[in-house]
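Asker: Several structures are given next for inspection.
Just so it is clear, none of the values below were taken in a lab; they were calculated from the coordinates. What you see is a predicted model; the values in this text were computed from it and never measured.
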Structure 1
Amino acid sequence: MRIVVRALVALLVVAAGFGLYVFGASRHWYGEHEGPGTPLAKRVAEDTIAERTRTDRRAAAALTAAPPGKQILFGDLHVHTTFSTDAFLWSLPMTGGEGIRPVADACDFARFCSGLDFWSINDHAEASTPQRWQETKDAIRQCNAIAGDPRNPDVVAFLGWEWSQVGMTVDEHYGHKNVVLRDLEDDAVPTRAIGAAGPATDALRGQFGGMPWYLPFVDFPNRERYFNFIHFMDEVREVPHCPEGVPANELPADCYESAATPKDLFRKLDEWGKAAIVIPHGNTWGFYTPMGTTWDKQLASGQQDPKRQFLIEIMSGHGNSEEYRDWQDVVFDANGSPSCPPARPDYLPSCQRAGQIIEARCQEAGFEEAECRKRAAAARQNYVEGRVAGHWTVPGVKAEEWLDSGQCRDCFLPSFNYRPGGSTQYALALTNPEAPEDRQRFRFGILASSDNHQAKPGTGYKEFGRKEGQSESRGPVSETWRRRLNPWSFAEEPVPESRPLDLSQGLTRGFATLEAERQGSFFMTGGLAAVHAEGRDRNAIWDALARKEVYGTSGDRILLWFHLLNAVRPDGSVGAVPMGGEVALRGTPRFEVRAVGAFKQKPGCPEESASALGEARIASLCNGECFHPSDERKLVTRIEVIRIRPQQRAGEPVRPLIEDPWKTIACEPSQNGCVVQFEDPDFAAAGRDTVYYVRAIEEPSPAVNADSLRCKRDESGQCLEVNPCWGDYRTPDSDDCLATIEERAWSSPIFVDAAL
């Protein structure tokens, strides 16, 4: 009897203890703050840095008799850590995450894994708190302190953040922008990161509910990471919004500051009066960008500030945003009401595919043909009215059923659900309709970056590690977790009728509101920013950015120079103007392009990196592979020239203004690279301002996720079925989904205005 009583007492004690533990979890008693970490107190050897410089200068000297006056430095101006909400979420075990990836990891990765010359931290401001912002500043300062002589550092780390604005409609949407700061001292930077406003902000700040408190018990061995995420979101929610109507530099230090539009962001940065560059990115990303979005409204009504926003990110690990296409994903009438455009041989709108799916189901269910056509029409309309969540208007649909609808079939590594009105080419073709005579345009310099969320700047140095943090590819680790994270998909039957979507209800589904499953096939390793700088120091890099003497690459460290040769100086002499330059000209412009392919990579890591980090750290941070160049370069096969003649009047059709490619010039195979010259004999007679930029194209090589959905096509190019490269358990972690592409570099444009 005593044994039974003792057993019952013990059972009651255990039950009470467990009940108390569960009660504590429901009250958010557990979890702790995850800090920024501490970077390794080692720098890259001066001899290594000097050899990089000598190598690039030798390559430049092989192409011209004139000694190169500047050096090319490579960096990444778009990097996230687990100080970002989405990065923390993807770091959790349920999605195969790597665990905490703090700011210090990004410093070590840039220095010893990817071997960059510069990088910036750009965690989402929407998840920032006073404590995290201070820790970010301290960590970036530590990273720079290790770099050695400030005049000749091994790596320069810039402070910054991402302004992550998303609107539910075309009129409300402006997109994401990175803010990069020149300086580091407290009195030279804003007191806080400035976030956005709206539904995306509310989601990132946990206003629609964070992780369910019981989730740590579902994965009990890893419960601390889930508790820490809950604590992370509690920290965000505890920061009050700043009061309205108060100048940014007069606000209290312990509040969340937001800007609803780019105009508001520029105004707040002006109030701070600190050196800052604003770099838009992801403007073609249909993952969150409403259908029909274009650059037009950002050029008008004060939404552009050329003093701050003069660079654009053309590519990242989320895909390429360069190319304009004149097909449409939605059509708006004079009243702003949406409708579904027809399909074209080169493009299938997702709204059309919604109609096809419903019509096929309807016919299979035995309904009359007229009824099925009616239901298909309703499905098309429901889809466009559902905006970015339109896929939820088709009950029980599987990601594979969408085929390649919504995708740019002939773009280079396109972003998902491509929005061509947000492309770089479209932006460069616009003129402000409010003041066309003043030639108010987007005169963007071009760069690329990674947008990596695992604290890994510059991941494109090798094409590997699709699910090891080198790309953003993530997803549920099992069928069980897939059902837990996206229960709505499994709760619905594939009925033969569409339904309208309640957008307010859709927001409660978090990331599942968006097409997260298909998006997983469009994550790449990311691009790089390159600058022509007069030195390695912070100010030299900043000055190159300010001059727009920058270019982007798809990940390879291609060397690229682009000059207008016959610019007329104010004193009447003739000289060269580099990429990013703006000139007025009367005669025929003549240009020169020089390009050298990137070094092919050796496996593993150089001894210096291995020695600095150690075997375990090389494996966990670099995934066993580092930037490790051989002595052999990839060949540059051709130079493509793009000519854009910006609008001269409001509403002038954009498509005829963009000539891509305008010229294609073949390169002789050579390890020394390629030099070409060309001119535009049409310029003077046309009398139009003209934008020129070039692409240097390398020989084919494999790349992660380069074939996105891996369509099986018929003879006409239509997609019959897809084999997605899933971010979740359905595609093995060991499968990098490699396909052959031609890596490339994009120069910043040279803006040649017709002399008045």
Structure 2
Amino acid sequence: MHSAVWTAQFRRLVMVVFACLFALPCTAARAGAPEYPVRLSEGMLPVIGSWYWHNRELEPQAYKHFLDIAVRHTPYNVLTTSLRVTRRELADAGVHAQIKAAAAYAHARGLKMVMDLDVRLARQAFRHTYPGEQQEMLRLKEVALADKGTVEVSLQPLHLSDHMTGNTTPYIALGGRLVRVYSYVDSKAGIEPDSVRDITNQHCVVKAATAKSVRVAIACNPSTKGRKACVMVAFAHLTPAVFAPHLVSFQNTLVRSYADCRLSGIMKDEWGFPPSRGCLDRNDFWFTRFRAAAYAQRTGGRDLVRDALLLFRPERGRTRQRQAAINHFMAMSWQRNADIENAYYRVAKAVFGPDACVCTHPTWMPYPGIHEFKKNGLNWWAARRDLAQTDESCPFCCRTSLAKKWGSGVCYNQFYATDVNRYRSELWFSVLGGCRVNYHPRYPRPRNDPESGHTALLHGTLMRGECRVRLLPFITRAPLDCPVAVVFGHARAMNWAGPLYKDVGIEVVKALRRAGFPADLIPSSEIASGALKLADDGTVTYGPQRYAAVVLYGPEFEPPTTASFFARAAKGNTALYRVGHWTMDFDAKPFDGAAALPKQMTALPNATECAKALLAHLRTRGIAPQTPNNGLRPAMRGQCRLTDGTEILASGTRKADGDPLNGTFQLAGHKMTVDVIGLVAVRLAADKGLEALAVGGLKHIQIGTFALTLERRADIALWRSPNGKWHGVLQGYHGPVPPALTALTRDWLRLAVPPPLPR
């Protein structure tokens, strides 16, 4: 295999797998059993299905029903499993016993259970152990003061719930308290900073402080006429505080309590602060005294409550102080949430072994925008996973960059819909987008669905299509070739007091996609992490991807080290571009970024002009486009190219198991004549001879001097090892290996395709 794709260690693993599986008997062990293995073996990229437990799964041996179906009718290797039960938690002995029994049953049948052991599924246990470490939200309300009497202010908590609380207690408010009240003079230029007074103890009386509301009466007098007041109230919610001092130790203890289970790993799904879709006007902030202490430590003693007023409202002459406060506050969000995610990763490996799989996505809404900023600080690229993962409609530019960050080659996107046909769409445009599907049960599911959406995907040919797609990792583990990286300023994008707020450069990516050039979207914090690197020749790289061009999009608030990185990159082969001014560093202190950046970096005024310059450069470099699309997602029929030179032709516009591809196409620079179903992937060696091939429903293929015809269709994967010997996989074919294939090699791994579930 190509050295950039298969390491020597991985090749040896595959050969061992072949040797073991080839020794299996070629006849069924019992009537009705598949003749050959259905599931892929260790070392291969898995096929992932999601399994959600409701109350019925906690009944004695109830887990067997779905597992038996999954064994017979899916190619799943891994089941990402989570509780959706009523008033039961991971800390309950009965829940633990049921998970242990289910994991053992799944393991015995060749299925790997990866369990959700998130502390949010043990919120009552955490509260009982650490009652003073619940997450708070600081809510702010501004009122005008009079010259006499009292002004009464009432604030209520938000109702917070998500997929993890739908069948149990939401993130309810447990109590409310007054934190502080500030009085000040307001003007067109903002709050007059010298007028700000803390009047909490002098003029304010708490009339009520409960989980439902906090009411505060502010006494007025002639000196308060024309002034305003900001009332700050904190509501504690039923969930561990992100900055709680005992959160990580509780998390570790919870995971270790399941060490006696035959789990193959653990998952963490959409971690972060509780979900808050509303109140994005900066009048509420995730808060605790623990976060305030951490904020003071990183800012040289600044008071987070006082700075919350600055985050909420501009103050005259303090724009830079406000920008710096926002930068620190938001950086705390993504860094602390990433620390919790990565501690989870480490304890998973310590408890379940180095091969334990840590998976499921850190994405939430899942767009790199304001909702994600508030929930996790857009920590997607810092939350470690063994396999890159996203969910729902996450932009493909994020999926492909995450695949390169975590080295999985592809990104698994957890997808759900009510219409089963949409899963077909997701499967096939994912192939052309360098991704795979994590099969979430149908959702929102119809009320009359007795299987909670789990089996609706198994009746037709969707799993047959997935089996064709799963052949690709046999010939390549390379990610989608994206010749451009858009590196957006992480701090700047989240700073509502700075330029280009919320703009991460998606419009540049969309313009490139419409012309057939996929791009990776990467936060600038990946420079500091060391993940965005320079190759020996100075080319900018991210994992195996070498970039023809990189855009620094919105560098305001970047540290000087970002300029140093690009100064070194200017000596290499990557063309450099910049959109947006750079006048301040992370602490909003003056910084001449334009002078610090290399002269070779072209400054452009906006996303439109940037895309034009990039397209001109790519065409000058002779980089061939891939199949264009509408800019949002790949096409469902077309071609793509991977970083190792593998080219894929695929189509699933009409059928879940793939459309017929019959005719002559241009692939890998050659004419290719095919009669296949769904997909064909080809990689040529340096001498232009065939090096690797994966085909669905092969009847005939000819490319260059290589030709292969079968009497009956079959799915095959075929590749040369470094010594020139061919190895192959034959899938969904009954009977002896066809002579046309044995003429190439006798080293064939046989795989069966699971039958559809009868309706």
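Asker: Please compute volume of the Cα convex hull per residue in Å³, for residues 383-686 alone for structures 1, 2 and give me the label with the greatest value.
Answerer: For this comparison of volume of the Cα convex hull per residue in Å³, for residues 383-686 alone, the top structure is 1.
Asker: Quick one: relative contact order in percent (Cα under 8 Å, 6 or more apart) came out at 11 when computed from one of 1, 2, so which one is it?
Answerer: 2
Asker: Right, next: Supply the structure label, taken from 1, 2, corresponding to mean projected area of the Cα convex hull in nm² with the calculated value 34.1.
Answerer: 2
Asker: Kirkwood radius over Cα pairs in Å, for residues 183-222 alone computed as 12.0: which structure among 1, 2?
Answerer: This value belongs to structure 2.
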